Structure I
Amino acid sequence: MLAKLSWRNIWRNKRRSILTLFAIVFATMVSVAMRGFQKGTYAVNIKYAARLFSGYLQIQKNGFQENPSLRKSFYVTNSLKKILNSTPELLGYAPRITGNGLISFKNSSQGAFIIGVSPKDEKNTSTFMKRIKEGKFFKSKNSYDIVVGFKLLKNLKAKIGDTVVVLAQGFDGSMGNLKFKIIGTARFGNPQLDGMAVFMGRDAADELLAMYGRVTMIAINLKSLNDIPDAKEYLAQNLPDKSLKVLDWSEVMPDMKQSIELDNIGGILDLAILIIIVAFGILNTVLMSVTERFKEFGISLSIGMPNEKLVLIVLIETGFLALLGILIGDILAYGVNYYFMVNPIHFGAEMKKLYEIYGFLPVMQSTLKFSIFFNSSLIILIASVIAAIYPAYKVYKLEPLKGIRYT
């Protein structure tokens with residue numbers, strides 16, 4: 001009976017109820033759509049960055065991430081390969097050798113970030129071999145050809161086809177140097193890689209750095225971001241060498257994680273302001289609805305209806321409005337999010353260049369993750385109930401005689 005009475009009370013003033021309903025619908029749709037854009041765009045950029053070079057997961061020696069050193073290297077043993085190959089949802093993995101050195105051409109020298117890779121392993125693990133700007137990528141891990149960042153080539157004042165010398169201190173402390181031919185340049189949208197990266201075959205890096213078969217990391221590619229927790233836990237529990245550590249993308253790329261967190265906080269603050277504004281609108285509507293009915297509430301109290309039931313009616317009315325508005329808003333938001341998930345927004349011209357400078361894809365894409373709909377809807381429902389507390393309190397304190405005499 002109370003639910004039926006509450007539903008009828010909502011539509012006694014249709015204009016006011018419809019305006020409030022529109023406010024809730026708008027708040028729900030905007031909050032879900034905004035969060036969908038944020039979460040979807042984050043996911044796209046994380047996938048892009050992880051697939052470009054770092055991998056979803058990395059296996060490193062303890063302490064290597066904080067203080068990279070060739071001393072913190074390890075062997076890829078058969079038992080380690082067996083564990084990697086048995087990892088659920090794994091698409092590929094690539095052992096790498098990384099180190100610092102110096103690259104020289106004629107009278108010009110530049111600092112170099114040496115990366116020894118096997119193109120065969122990288123094919124299922126990363127996409128950096130597709131980022132060639134000019135020339136081509138070498139095809140074998142025992143090649144003595146190299147690919148460098150396009151900015152590094154420019155700073156060296158060299159060109160494709162030139163022979164350069166790479167110098168570096170090896171694992172055993174000795175200084176090594178080898179001649180390489182530049183066969184290509186790459187553009188990654190990452191200042192460090194564009195300005196310092198020197199990609200060479202893993203065998204050549206092994207010789208240059210005197211690694212004797214060791215590697216400094218293993219990059220791991222998975223089917224999706226959702227597979228990271230399970231795969232990380234599986235590897236951490238089963239690694240044969242307990243001095244090894246499994247890191248996910250957020251630990252390997254802390255700068256990117258911080259950028260996402262900062263943007264996420266900004267988005268949450270924007271939504272909080274929107275929800276507060278809507279909550280005040282609901283408060284105003286419910287308060288006006290309650291004060292207009294003080295006389296009938298007073299009569300109801302005088303014939304024996306308890307204040308608690310009147311309070312319950314007010315809360316049920318607010319709940320009906322909120323739930324109806326949230327339902328409609330979620331349906332509309334689903335349509336918006338689905339459209340922009342299938343048809344992402346691609347930036348062009350200056351915006352595209354700006355995004356690429358900071359290593360992000362110039363794309364905005366939405367997502368249909370259930371948690372976005374659930375969390376946004378729950379927050380708006382809670383805000384609506386909170387907005388109804390003061391009007392409900394007024395009803396709870398109402399006395400029969402004061403209600404009857406209220407004008």
Structure II
Amino acid sequence: MSLNSNDRSIAGFTMAGHALVHWFETAIPIFLVVWLAEFDVSVALIGLIVALGYAPFGLGALPGGVLADRYGPKRLILLCLLGMSLAFTVLAAASLLESIYAIAVGLLLWGIAASVYHPAGLALISTGVEERGTVFAWHGIAGNFGIALGPFVAATLLILLEWPVVAALLAVPGFLAVIYGVSAEFDSTAAVEEDVDAGPDEALSLSDFITNSRTLFASGFAIVFVIVTFEGLYYRGVLTYLPEIMHGLPAVEGLDVLPALAEYDIEPEYYIYVGLLVVGMAGQYAGGKLTDRVPPARGLAVLFGILAVLALAFVPVIELGIAALLVLCGLLGFFLFAIQPFYQNAVAVYTPADTRGLSYGYTYLGEFGLGAASIAIGGFVLDETGVASFFVVVAAFAAVGATLSVGLALGLDRLFERGGTTERVEADD
């Protein structure tokens with residue numbers, strides 16, 4: 001089924017926003033090595049400074065969701081794009097000040113600006129788009145495109161140009177997206193019957209925030225939130241440590257990829273990693289299309305089960321050689337991103353439209369904020385017990401998600417109805 005004009009307009013706007021959020025996000029680590037040499041600081045200090053950028057990215061999702069409900073998602077996304085671009089302009093100017101603390105300011109500004117995108121963008125899709133599953137799929141593909149392209153472009157430009165120039169050039173697509181977004185026209189509430197128009201005069205007070213939060217967590221959304229958190233634990237743990245785990249594997253060491261670039265210390269595992277992200281685009285599309293046909297809880301249960309099996313299979317598969325490893329990484333990339341449209345749709349199904357921004361704020365607090373705990377957990381497990389134990393832990397995250405998803409499919413959310421708290425929001429797709 002083809003998209004109507006309103007769906008297409010929202011899809012284009014949110015796809016640009018999603019790609020650019022991850023374009024900036026994944027370019028930052030590329031600069032880290034350059035900053036270490038440029039400012040002659042310790043790894044601990046530069047790590048703390050980079051963490052200042054990433055921390056608000058997850059923690060700011062909840063207030064971002066509140067602001068999306070208050071001011072409307074389009075306005076928030078435009079401010080996000082403008083803020084991220086200005087933040088990278090600040091990074092470019094930091095070299096003139098010769099101050100690592102100016103970089104800290106730029107990264108902090110980026111994290112604050114980027115944090116509002118996911119709750120605002122997904123709220124816009126969930127309330128404005130008729131073919132929600134299809135647009136979720138294309139939206140996810142755009143995010144994967146940014147994830148893969150950001151570090152590639154940054155690394156390539158750094159071969160030719162000084163890092164401040166590269167930072168400034170990376171900001172240019174963001175400014176262009178702001179211009180495009182200002183001219184984009186669409187109805188942000190076309191897919192819902194409720195009056196969910198937001199405005200500055202409809203400020204969400206502290207008591208309203210508490211009341212709306214209680215309403216959400218006294219419904220099936222409470223289960224969805226925990227499911228998303230365990231997906232975040234799996235996602236962040238795997239994507240953070242997979243390149244390091246593959247580094248030094250005999251099968252990977254024997255793989256020659258573009259030997260001419262060896263002088264730039266580009267390792268084969270990074271090509272495998274980027275390939276995994278590219279395959280993830282297909283997973284996003286397939287998952288999004290299936291959300292129009294498969295109830296979200298059922299789809300989540302199946303996909304979590306597959307992810308658990310893939311995690312447990314990693315250690316025995318790597319003993320089979322590079323071909324088996326490439327197949328496993330391809331499957332992992334496909335299913336790791338195929339699950340995302342399902343939990344995004346689950347939020348839309350199990351929440352009322354007028355708290356959709358708040359709902360997605362909590363969702364990405366769980367995904368990027370609480371899910372980041374697997375970085376600490378995974379690092380400890382890898383140091384103390386090794387790769388096999390790491391993948392057992394990751395598989396356990398998926399197993400918990402699968403169990404909760406089965407419960408949701410069997411009507412576990414109806415326990416909240418019997419408690420007399422809220423009514424379930426039925427799926428409309």
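Throughout, read-outs are computed from the coordinates displayed, never taken from laboratory work. This structure is a prediction, so every number in the text was calculated from the model and none was measured. Cβ atoms are built from the backbone, for glycine too; each structure is taken alone.
The value 4.3 for distance in nm of label points 7 Å out along Cα→Cβ at positions 12 and 36 was derived from one model only; which of I, II is it?
This value belongs to structure II.
Among the shown structures I, II, from which was the value 1.37 of Rg/Rh (Cα atoms, Kirkwood Rh), for residues 108-323 alone calculated?
Here the read-out was taken from I.
Given a value of -17000 for helix-only ellipticity at 222 nm (-39500 (n - 2.57) for each DSSP H run of 4 or more, over all residues; to 500), calculated from one of I, II, which structure does it belong to? Each step should come with its number before you reach the end.
Values: I: -17000; II: -26000.
Label of the originating structure: I.
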Task: Which of I, II yields 25.5 [Kirkwood radius over Cα pairs in Å, calculated] - done: I
Open item on the list: Given a value of 19.1 for mean count of other Cβ atoms within 10 Å over residues 140-147, calculated from one of I, II, which structure does it belong to?
Closed with: I
